[in-house]
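There are structures below to look over.
Please treat every number below as a calculation from the coordinates, not as lab data. Since the model is a prediction, treat every value here as computed from it, not as a measurement. Cβ atoms are built from the backbone, for glycine too; each structure is taken alone.
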Structure 1
Amino acid sequence: MVKQKIEQMNKIDILYQKWQSLQPLPERKQYLLSQRFTVDYNYNSNHIEGNTLTYGQTELLLLFGKVSGEGDLKDFNDMKASQVSLKMIEEEAKNLNMPLTETFIRQLHKTLLREDYEVHNQLPGGIQTSYTVHAGRYKTRPNSVRTRYGDYFEYASPEETPALMSDLVTWFNKEEASGVLTPVELASLFHYRYIRIHPFEDGNGRVARLMVNYILARHNWPMVVVRNKNKNKYIDALHETDVVVGPTPSAGAHAKISQIKRFAKYFNGLVEKELKYYIDFATETSEKVWWYDGSKIVFRSESSNKLLHAMQENPYITTEELSKEADIVVTAVKKQLRAMIEKGYIQRRDNDNSWHVFATSSIGSSCRHNIYNSVNCFCYTSIFY
């Protein structure tokens, strides 16, 4: 087990050194990768918690300030608040002389949730209950979770929470200063300890993932995305670690790195995968390679590549014109377009029949060709420190 851990950490160290050797990235590559991180992070972190906005809606909202399609108003507002919170940790991470404080964590939570709100539940027998979620304030009522295995898991009580959060912040600042744990180990252990406390009534998962990136960024590591498509692996790693650490909240809140091997293994794998993605994106030079939600796309048909580039260059291009560009019949164009719409790579606006391409080319296309061109085109989060 120790040998396996060393080998995995060595892989991460090698990838990190390769990533560092590529810095600084060409401005265009940095811009494209940062745009992708902005959309990928916010879309995935919020979808894990039930946000219903599509990947395309998230991109249009965060990069271009456009509200598209149907969706709950709260989901749109949550997504915007998530991006503001991401920028908040990005700025805070630059201040290396400032230790972590509980005040910052509470401010981050308040920024994320925006305001207090009521939650209404219906109990068996039709009994109605409600409680208030307080933005930026520790919980005032017990919270628990029903795992996907059907059992209930209790977090720290409201009475325990202030002391445990004080311990968490004190431990982090001391541990960071000692340099004993690597940034990846420090981030994974902070995440696990924080989740076992669950200090707020809502938003704990989102804050935990923000804090992971705050820690990585402070140590000049690129920020990472916990992908919604791998949500079960993430949840299972936490649950399996809980079994080892035990159900007592204070034990989880003071867990040692040696006790969270299952979650640490998951987290190391996540960092390794994200580093590979960043390196591949940064070094890929073929215009035939595309990227979508952390995945590399290479189409078997050259015509698909031609269609995407044509729609990027001219969002108002017609099906007939696409047929000429790709040198295929109209029926084949329509079939490929349907497949790309289903996968989320493209979207056609109902009001003017214009195209928006959500997949990103390795070499990118100029913003001036996009129908949503505006100063908002440059509202993205940097992953570089």
Structure 2
Amino acid sequence: MRPRVTPRFAATRGFVVVLAATSVSLVACGDSTSVNPAIPAAEAAMAAGDITCIDGKIQAAGSSAQANAITEWVNVYQTACPQSTIDYQPVGSGAGVEAFLSAQTSFGGTDKPVVEEDLAAATDRCGGNPALNVPLVGGAIAVAYHLEGIEELTLDPATIAGIFSSDITRWNDPAIVALNPAVALPDAAIAQFHRSDSSGTTANFSDYLESTAPNAWDYDTGKEWTAPGGQGAKGSDQVIASVAQTPNSIGYVELSYILDAINAKPVSIDQGAGPALPTAENASVTLASSPALNEDGNIILEIDYTTQVTGAYPISIVTYEIVCSAGLDASKNPELVAAFLAFAASDSGQKLLGDIGYVPLSGDLLTEVRQSIDTVLAGAVR
């Protein structure tokens, strides 16, 4: 497929993002007097040369942590390129990787990089060409709580591990009280929510607990929740909804899901350098100090969950897109994959992340990500 020229924008045609239970897509609504709010961002991105329009459709699936970011990118890209359709299903990292490996999708999204056997399987799926982990969305995992009348709450790693392993079961437990001496904690049972689906957010969260509280966390890490007790909910959206609807509850979600949540507030985490809230700014402190291993465009960050840097929020994450460097079947529209990811990694695309609670990539990491996507583009046009 050949890139198209810059389209004109019609202020009389409205578009709306449709976020169903399992998909993110953009559809036209017909004539309307309302102005699509994505038009200014799309026009700016086109003017900056950050969008190349490729006709056609791609399907992708994976991490729900990045769903809000993908929604924003899809909205802007499809507004600029109305002959393009990107359908992303936020089914969780595990299901997203499986969909990519089984050739159901053009790319996958995962909060944990694809390695070892899965990376070998991904290379097979790419016709023997290297599959790449491309970090594209920076963020944080927020521990969200719902306690009536309590606006601030501080926990440390051992206490968080105790709550999510069901060793700490009441809000007035001495360990929680000691960290919050000025807070009137209720004598109430803790309702704990975790992910019920195969989840990269769970993998990162359990890795964090194992790294920072090994004496309090004695359960397997990975995409499946293995600790006893609590209640499962599918996807970050259902976890935050459960916390918001349930007094005396707690759960873990990607940061962007808590920003506008009613009744749910973020926990400050104290690892010895003072409490740190999950904010994009605090997460960026952690990500900026995380080394990136780059093997021919396959980029994996090593995040130090044990950081004690002042202001650093420890449970910081990146979401990776798993893509073919070459060999993606033409029916999966590899040129559109490369064009969409190139926009996401552009200055315009990364700026959108900062506007909705994610952490924009920057510096050498962003340069390497763009070089990796250039490899995908080169493979797409062979």
Origin of the value 2.4, where distance in nm of label points 7 Å out along Cα→Cβ at positions 94 and 358 was derived from one of 1, 2
2
For the read-out helix-only ellipticity at 222 nm (-39500 (n - 2.57) for each DSSP H run of 4 or more, over all residues; to 500), a value of -18000 was computed from one structure; give its label from 1, 2.
1
Among the shown structures 1, 2, from which was the value 1.21 of Rg/Rh (Cα atoms, Kirkwood Rh), for residues 254-349 alone calculated?
1
Work out which structure the value 3.7 belongs to, where distance in nm of label points 7 Å out along Cα→Cβ at positions 86 and 334 was derived from one of 1, 2.
1
Upon calculation of FRET efficiency 1/(1 + (r/R0)^6) of positions 70 and 134 (r between Cβ atoms, R0 = 30 Å, to 0.05) from the atomic coordinates, which of the structures 1, 2 produces 1.00?
2
